[in-house]
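See the structures that follow.
Each reported figure results from applying straightforward, stated rules to the coordinates on display, with no laboratory input. All values derive from a computational prediction rather than experimental measurement. Cβ atoms are built from the backbone, for glycine too; each structure is taken alone.
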Structure P
Amino acid sequence: MSLALITREIIRLLAKKATVIFIVMKQALKICMPIIFFNFIISCTQKNELGTKENPIKFYLVPAQDMQGLAENGKKLQAYFKKDLNLEVAVELPLSYIAVVEAFGSKRADAAIINTFGYVLANEKYGVEARLKLMNRGRDEYYGQIIARVDGPQTIKQLNGKKFAYVDPASTSGYVLPLRLFKQEKINIKEHIFAGRHDAVVTAVYQKQVDAGATFYTPPDDDGTPKDARMLVKIQYPDVFDKIKILKLTGPIPNDPVAFRKDLPEEMKVKIADSLKKYIKTEDGAKVLLAMYHITDFKSASDKDYDKVREYLKDLNRKAVDFIK
């Protein structure tokens, strides 16, 4: 047999063998691909499951006061959640009240300790659900207050034409209720600022940056120790209670809730709520939660608990969403 014939025969045999291998591989892929695809989907699902490192539970804090203190205690709360829930948890502290609301809208927040008005807004826009209400010394409501320096305006009427400090457009005591008061009293504020936090409003009044301001008010302790927003700056300004007086109280306001994203699994809502109720009963938890938002306990809450705020909004002929336009 010539060399050319031998070469052609070898090529023919190799081609035949390759065809057989291709057919076998094709059949094997038909069998294996569904298995490979199924395992891939399972792997991705496990990685994206809520409570994993890739997708931690995101618990937001409203930036109502001292940011450093909230950040430090937020880390302690995060460590507790991780241990108690046996899940990955990220406690987040944004720079504004509205950021907490919008985090629910974009599903960056699964749960939050959110201010009262922020909750009403988040419920109106995104169906966020209140499950727990923060308690303070047995009280489930608080008030707003209008404050001024003792050498400043002496009555509410004297705020006409003055400069005023609000907290945030999404604050009940620090914006909604003073607006309602000024409407009722026919007071026209000449100029205003949003200080961002309750302690910042007190500081602005103390330093005479504004003539008056609005913050939260809670009743004094049984021994007479004041517990309103002025206490937040007592370390910086030891004479704050002598220099700043309360002109008028507003409210009452239902206490801030612990709220949850609408489509968060029910089991997860229950776990987180139960975990918080358990934490407040521990020595460390009592200290952390008191330092964060003056929380002394939790009670069950529902959306109807916040209808009082909706009534205040009706008095202003506005909805919650109108305050952030």
Structure Q
Amino acid sequence: MIGIQHVKVKNRDAEFEFDLNRNITIVRGDSGTGKTTLYDMIADHTRLKNKSGVNISCAKNCIALVDIDWNNQLKGTSDTIVFIDEGAEYIRTSIFAESIKHSDNYYVIFSRESLHNLPYSVEEIYEIKPSGKKYHKFVKMFKADKNHIYSLNSTASGNFEFDIFLTEDSKSGYQFYKHYFDTTNILCQSSGANSEIFKWLREHRDKKILVVADGAAFGSEIDRVLKLQSSVKENFRLCLPESFEWLILKSGLIKISDIASVLKNPSSHIESREYFSWENFFEAYLVRNTVNTPFQYAKKEINPTYLNENNRKKIVAEISII
């Protein structure tokens, strides 16, 4: 599946309207916020169709995953928006993650818990908010400032002096940042993975740290990292652009005919069957479009062209780390 999908679900008592931008959307919230109501409406329509009293307006088929044998139900499902209840234990398993990895479906998962096996974006975590007695909409749970800084405290913006720069990347991204800070007193470190950032920060809670990680796949980590931030008097700042490759594409260094369209509306260019996460797409897009050019990109080792002073300043301009 590709593109932004607009969905409207209603019966005589309730109406939900929302857009789905990526292959995985997480819906959170406490009891009584509408999660169960929406899921039950989709499930009723899946079982009873028009007899359910539920009307679904969407360019794609919408179903609830209702079978106990969920894997077989998924195998027979294609180009569909699949809604999954938070009571489904299998959503926490690696088997489920592998089952949907190369799927052409979009998935809406109701879950109050973080799902560490799935690479979902910090931008696609929502809660349901009422608008009047009957109408409901999706509202983002986490919002960033113009430099992609996320915080539970809306005042956490502006200048931030730090001693350590922490990135999840251990290859080209880390090499780039390490070179960037080589002539400063700032120590550049790699956590090695998104999932290790929380542990790293907890073990260095007395340090001033700027964290830059791939927001496209940081959804399962953001909740516990921001809660830790609140407990350590905001000794660290969390910056989550889509990915390192996305920063390069945003810098203006790479001239590609459709790059403006890709950056403005990635959903229209990213096929869910091919790319489990947007970070995978941006890497492939950058690699493919820089072959045999001065900016030829490889994940394993940074091209020295990107380390040129003017070039590296353009790359970090989007996140304003200096």
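If helix-only ellipticity at 222 nm (-39500 (n - 2.57) for each DSSP H run of 4 or more, over all residues; to 500) is computed to be -8000, which of P, Q is the source?
Working: P: -14000; Q: -8000.
Comparing all candidates, it corresponds to Q.
For structures P, Q, which has the highest computed value of FRET efficiency 1/(1 + (r/R0)^6) of positions 134 and 206 (r between Cβ atoms, R0 = 35 Å, to 0.05)? Numbers along the way, then the final one.
Numbers: P: 0.85; Q: 0.10.
Greatest value across P, Q: structure P.
Computing distance in nm of label points 7 Å out along Cα→Cβ at positions 94 and 110 across structures P, Q gives 3.0 for structure Q.
Taking 0.30 as the value of FRET efficiency 1/(1 + (r/R0)^6) of positions 238 and 310 (r between Cβ atoms, R0 = 35 Å, to 0.05) derived from one of the structures shown (P, Q), identify that structure.
Considering all the candidates, the number was obtained from P.
Each of P, Q could give percent of Cα pairs over 38 Å apart, but the derived value 30 comes from P. Looking at relative contact order in percent (Cα under 8 Å, 6 or more apart) for structures P, Q, the greatest value goes to P.
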